Structure I
Amino acid sequence: MACRILFILINFKKTYTIFGGKVLVFLKSTISNLVGRDLITTQEWTVEELRATLETAKELKRMYYYLGPSRMPDYLKKKVFIMLFYAPSTRTRSAFETAMVLLGGHAQYVEARMTRMGEGEALKDIAKMYEIFGDAVGIRILDKAIDYKYGEGHRVIREVAKHAKVPVINMADDQEHPTQALGDIMTMEEKLGNVKGKKFVIMWGYAPVIRGYSSIHADILIATRFGMDVVVAHPPGFELPEKYVEWAKQNARESGGSIEFVNDYRQALEGAHVVFPRSWCSRKLAELGESRFGKEELRIYQKYRDWRLKVEDLDLMDKHGIITHVLPVLRDYEADDEVMDSSRSVIYEQAENNLFAKATVLLLTMGGLV
């Protein structure tokens, strides 16, 4: 294919993408800053770096559909991404493995139980070994792997990042899922255009199982960075940790967006452009863990069985509003089955965009464009 130049003008700099050859030039100074960087929380990347990541992900997706997977450039040829999983995954593992194949590299899957850490091996030593064997390390540790005790998974990722000299990517911990958030905001932009000023409702939804904060925090942070008006609707007792609330408020002040918390989900849905229905645990459970408070937690959930996104609730939204979910969605609990299969639902497009968001994070942090 003849080399095609796509001119992209975004609000902070004119950028040029050379598409179809081995060279991709895109916000070169910003991209250079991301080589070797960890992605543990989107709060540690600037808005410009996040925007460069999103635009590169969109370009990578266009390239994929134009060239086909077999003709994608080998940006990460001979590079290895080691993925350490403490927690199961339907999408994250497959997306990262597919991403590395598309970019010409290799993803190595390692379950925590397959390592010697259960016999007392120090995280520091594991980090140094993976630094030798791989070019980046991803870690997924959340929920049952840490008895739902808030902060434990995040601590493990920070400890590995402290000792490993290669990039460390958070593939979901008990606090955040940053690559998921990038794919989510990418989907919102595809469907809604400029998301600044758009109303994004994150709604607690009943489920008969316990779920953590990971994707809730991740979406609140990135949405407020990009100027969205975020409304979090939840029953009493399901307030989010103060650190993330304060971060979101700070983001909103800087971006011109807003963040609001309400206890009436139908009120929140009025005029919503995006709705994300998902359960999350109470503050008490996050403090004590599932083993100590799990049974009581599930009894509390029963009080709020009516907190479900129903078909009739869609009439409250903006007429062009969309339904998102990071998956797995607990159908007929968090939301009606008909809602998640409706024309408003973008959950499968969201999953696809997460592939390209993850691929781009690997591409940029592992130095595939420099």
Structure II
Amino acid sequence: MIRLIRAFIDTAALRHNLGTVRAYAPGAKVMAVIKANAYGHGLVTTALALADADSFAVARLEEGIALRGAGIRAPIVLLEGVFSAEQLAEAAHHGFELVVHDPLQVKLLEAHRGAERFVLWIKMDTGMNRLGFRPESFAAAHARLAALAVPALELRAMTHLARADELDQAMTRDQVATFENTLAAAGLSRITTSIGNSAGTLGWPVAHGNWVRPGLALYGVSPFGGETADKHGLKAVMTLETTVLTVREVKRNETVGYAGAWRAGRDSAIAILAAGYGDGLPRHLENGTPVLIGGARYPLVGRVSMDMIAIDVTGAAKIAAGQKAIVWGADLPVEEVARHADTIPYELLCGVSQRVPLELK
């Protein structure tokens, strides 16, 4: 089938990025974060490509079940944990590792009467104020979990960094210190730990722990504002490719698109591309956002429509219907496109819609 728009997924780049993460955190194991459909890259495809990861992390039970259904037998961590006895039984059946961050989850485990082995990651809130036990409550939570009447139990500890992408901020060091001091005070200095997300892994050697949890970096995107992933030796995994539908002549002073949001200052050639907010492009992408056609950059003009965008190709030679164009990829970093949308790369990648097919490169 001829597809007007598609996202190519470079599995070799995924494996390369995993190796790069390992080089940044020597000695640490890697929990590859593939939640939210692997940040738009395809849950199962990504897991298969990252078979050398030490474990996988997803947000919710159904994501883990989908991986098991696809034959993935590696350890899988549920980052949000479970919230009912039924969910706990299902997680135990599939052998999932659980993050425990709320007293409800402790109660569920205390009431559980199964014979399964559990690996529990007790989450400490060191300043994110999202999920986790506050430092003053951590030791008590650990003690309750350590007393569980289960035949095999391993307790680990994790926290999440709030500002690791800001290298000039002291909060990351403060969070790490709070985490380590709290564990030491509870006699848990030797417990297995996980701290670093992508930014923590790449930018803060003090914030690795025994396990790092990279997400964005695995997909070849920098977690730090104002830079691209190549600075860290990472390779872009997704290339969003579309097609020129037509090239139109637009006279000086004529407008393009809804609400006449862009007016031609000269006689212009406007290429109409098969990509819009129905495919996941933000409607508020600004005029001037670059698109690659034939290896050259051309600016977006007018408003993003559901199925189309308009690109000013005035003066270009040999651009015609059927030609391919790149919305983002190795030669046009998604980090750069995100700045034109006043958003973050995560949102663009996760926002690629289901009607855009993923194809292995």
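Readers should treat all values here as calculations from the given coordinates under stated rules, not as data from a laboratory. A quick note: this is a predicted structure, and the numbers were derived from the prediction, not measured. Cβ atoms are built from the backbone, for glycine too; each structure is taken alone.
Hey, distance in nm of label points 7 Å out along Cα→Cβ at positions 85 and 165 derived from one of I, II reads 3.0; which structure? Corresponding structure: I.
Here percent of Cα pairs over 26 Å apart, for residues 133-324 alone is compared for structures I, II. The highest value is that of II. In this comparison of I, II, the computed figure 2.6 for distance in nm of label points 7 Å out along Cα→Cβ at positions 45 and 317 is attributed to I. Given that semi-axes √(5λ) of the Cα gyration tensor in Å, derived from a single structure, equals 45, 21, 17, which label among I, II identifies that structure? The read-out comes from structure II. When helix-only ellipticity at 222 nm (-39500 (n - 2.57) for each DSSP H run of 4 or more, over all residues; to 500) is computed across structures I, II, the figure -12500 traces back to I.
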